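*Asks:* I've put the structures underneath this note.
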Structure 1
Amino acid sequence: MAENVKCTIFDIKKYAIHDGPGIRTTLFFKGCPMSCIWCHNPEGISMLPEVVYDSSRCIGCGECVAICPEKALTIHSAFAMENSGNDTEDLTFFNETSDSVTEASAFVMKHSGSVTEGSVSVVKNKILCAFCGECVKRCPSTAQERVGKVFRVAELLQLIENDLPFYETSGGGVTFSGGEPLMQWKALLALLKGCKDLDIHTAVDTSGFASRDVIRRVAPYTDLFLFDLKIMDDNLHRKYTGVSNEMILSNLELLALLGASVIIRIPLIHKVNDDDKNLNACGSFLASLTGIKDVNLLPFHDFQKSKYKKFGITYRAENLSSPTESGIADAIKKLSSFGLNVNC
């Protein structure tokens, strides 16, 4: 049965007001086929559940090391020790793989008197880790965190139905985001159909990077598509997102032919896609599509930077910057000249 189809979700945001009309519940699907340099949700890249570590929260107690059944965790402590022979300081490293929590904690306290950020960290052997989550359960400071949970469609529909009164009074509904929800299209389709049975408004927030067959399957049950349009030049699109935009543009054309309700979302990034050439290409393309007039600009920010360290992913957006206020105004003016309704 469709209700038994499973999917991996990394976040569920209730009372959302920026992911479609009214008050909404937004479900974030885990997994994305693209690799955008500016990705704001690195937790949505891998489709698999993950256990991540935040060193800034670690108190060096060693509880996670002791409980790990696979011996995949190691405490690495680094302390400045005065060298008796001169005035310089040596950095002493300690690796603790013992089952004794007290030994690990005692070492930390003996050499530093306290634990500060950077003085201790837990290193995980990803090959040994079975993602059982025992370290998450044991960690007293929430430094170890599980990201992503497998749900049955029936569970999610029950959660969605619980907020039905909020949708009815506000004209809201449910938004399926990610990651890329179309990567788990079978579960997405079951959820969309379930929402339609409950007469709940549905929105799909997508990059558009999926097969035409998947688009055709989900479109009849989707009241609104929030469709990302990043860069028109295919070579630049490959450079910044890792994939061609041919299928994306083709799918947007398909949605227009199907008469789908679509709001275009453009992540606006200075010196990446806010130039006249790209904006003119975007405006011209969108103006050629029947029924697609609404555009939301989403200026780049780096609020997501701290997430990358937890996931052990290199942050590649260091050289990217937000557009200026005048740059945003120019983009709005440029796109509006094509008869589009542009907001920011």
Structure 2
Amino acid sequence: MYAAVIRSEVDSAVVDSGGQLHLTGAGIAKNTTIDGGVMTVSGSIPDPVTDDPNAPAVDASAASGTILNSGSLSVSEGGIITSTTLNGGTLDVLNQGTANASTIHLGASEFVETGGIVGATTIAGGMLDLKAGAISDDAITFSGQGTLKLEQRLTSGAATFVSEIKSVSLGDRIDLSGLSYTSRATATISGSKLTVSNGMASETLTLADTSVTHFGITKDGAGGILLTAAALPTIAGAISGQTTSNEAAINPFAAVTITDPNAGAMDSLIITLAGAAGSLSEAGLISLGNETYELAATSAAQLTAELHDLTFVASPHGDGSATTTFTLSDTSSVGLTVNDINTS
């Protein structure tokens, strides 16, 4: 017996707001532009020669070269989309749908649901969200600050994300929303492996083509662990062995500079005194008690200016000499902290 599949094809269609384009069976769409409309790609053609429901399909709906500016695109039930450019809107990869070679720009999102399959993907400022049960079977590449979100629930033991993650750079984010944030959360890089642990469960990811050596750790909006590729802030210019007389004011941090290479980051500073007693003062300085003070989060440049204005007055201690040591602890909003103990 001989059977043939006759496919319908649409080329260079434009789906405006209010418009819809639905491919089913073995429909083909090439170079479609979605400007506010809805496009779906679903279904496949079973083998007409056999009655076996488990036999491979002989053809499927497919779309290639689609440009999504706004609106929505979905693929499911054996449908395949290839080389999709997302400038806005949302792409939903549903059960048994496949999306290969997508590029996700800022303002766009790709959601891969349970049973959905995603191949090679480039995150160019947008978000790729892999729900629990989604399948990623090829590399994921960052190109511009974007977010990879992994929603697989992890409560104990160790897990491994199978797809390689390429070209991570400063500001890129990996949101492990299925791994609960705790104060014990850590992100450790060893060779090409990034292991993230909350003390009860862990996930290991494979990195490639990246010079990033640190990830900041914060809590995401769902209580999971949000990693931001980051660089450590720095504290420079601390001076030890400064001298002052009893109860005379001094600016102990006049030469100190705080820098944070992470774009848009805010920094806060904790200052702890040890040794001979005294007091710090300056507008905006918050006393936390027990010889500990805080400068609230602001830019690194503003934090440096506030630090320069701090004055220290030593408490009376008689005629002998005494030393006060200051510990500076700077925390960047990306989730990294650096300490300095060289001011005295």
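FYI, it's all coordinate maths here, none of it is from the lab. The shown structure was predicted, so the numbers you read here are calculated from the model rather than taken from an experiment.
*Asks:* Just checking, which of 1, 2 has the largest value of Cα Rg over 2.2 N^0.38 Å, for residues 64-199 alone? Please list the in-between numbers first.
*Replies:* Details: 1: 1.67; 2: 1.04.
With respect to Cα Rg over 2.2 N^0.38 Å, for residues 64-199 alone, the highest-scoring structure among 1, 2 is 1.
*Asks:* Determine which structure produced the value 19, 11, 9 for semi-axes √(5λ) of the Cα gyration tensor in Å, for residues 168-215 alone, calculated from the coordinates; the candidates are 1, 2.
*Replies:* 2
*Asks:* When relative contact order in percent (Cα under 8 Å, 6 or more apart) is compared over structures 1, 2, which one is greatest?
*Replies:* With respect to relative contact order in percent (Cα under 8 Å, 6 or more apart), the highest-scoring structure among 1, 2 is 1.
*Asks:* If helix-only ellipticity at 222 nm (-39500 (n - 2.57) for each DSSP H run of 4 or more, over all residues; to 500) comes out at -500 when worked out from the coordinates, which of 1, 2 was used?
*Replies:* Values: 1: -9000; 2: -500.
Structure 2 accounts for this read-out.
*Asks:* In terms of mean projected area of the Cα convex hull in nm², which of structures 1, 2 is highest?
*Replies:* By mean projected area of the Cα convex hull in nm², the leading structure of 1, 2 is 2.
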